Structure P
Amino acid sequence: MKLHEHQTGHMNLIARYGAGHVEINGRKLTAPCMVAPGFLEAEWISGPELLTTAALARLMPQAPQLVLVGISQRNLEALKTLKGWLATQQIALEVMDLGAACRTYNVLAQEERQVAALLFP
């Protein structure tokens, strides 16, 4: 059986996550970030309360079909508004804790799905 090295650099896989950080492509990020295959926005917003449709403008050219939100506070009003707006764009939104969002993103990105994650470490 022939084995070939599978390059995953363009996927921006999440190597680790923990209290207050995520590591993507060897970079330890401590602030909120947006990630998708071929896209990483590390200098984004300062907190989940600033999560608006305008805050997602740079993500939209990636044409995600699913947006994962990794956050500990799930009852934010901004998420309800955002979910409605994304639904009008035919984009699903799933809110989960940081670890679950990181793991789910990695699996879907490796399956070459149109996924993005908004991570709040």
Structure Q
Amino acid sequence: MQGVVAEIEKLGATLVAICSQRLEFLKKMQEKHNLSFDILRDEGNRYAEKLGLRHVFPDYLQEVYRSIKIDVPRLNGEPSWSLAMPARYVVNKQGIVIAADFDPDYTTRPEPEKVLADLQSIS
């Protein structure tokens, strides 16, 4: 998404990401990837839950993640073993969602060009 931030801003929009990770990890992510947009923290995935996007890892998957040294509770700073499904919303100036994409498969994400096309449709 960083590659289309300037184009998003030219269309009068703002890109914001929301993630459940602790602030220290979010800052590292911003620095590592040189991100110019804000990343907000959704502590405990409470907002994701309101949107129907919160996923709690079943026991067997927790074991898989532990075996490959991915400590979700440590990253999130709380014990729930939950993450949000990746989602993208385009909201107009009146606060109405005009486009939404989400998928339980975290590897499936909309292309940045789709964001631009959605924004251009409301310009």
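All of the numbers you see were taken from the coordinates with simple rules; none came from a lab. Please read all numbers here as calculations on a predicted model, not as lab measurements. Cβ atoms are built from the backbone, for glycine too; each structure is taken alone.
Taking helix-only ellipticity at 222 nm (-39500 (n - 2.57) for each DSSP H run of 4 or more, over all residues; to 500) from the coordinates of each of P, Q, which one would give -6500? This value belongs to structure P. Highest-scoring entry among P, Q, by mean count of other Cβ atoms within 10 Å over residues 15-22, is Q. A value of 114 for volume of the Cα convex hull per residue in Å³, calculated from one of P, Q, originates in structure Q. When Rg/Rh (Cα atoms, Kirkwood Rh), for residues 23-94 alone is computed for each of P, Q, the one that comes out at 0.93 is P. To test your reading of the models, identify which of P, Q gives 2.2 for distance in nm of label points 7 Å out along Cα→Cβ at positions 79 and 111 when calculated. Going label by label, the one that fits is P. A value of 24 for relative contact order in percent (Cα under 8 Å, 6 or more apart), calculated from one of P, Q, originates in structure Q.
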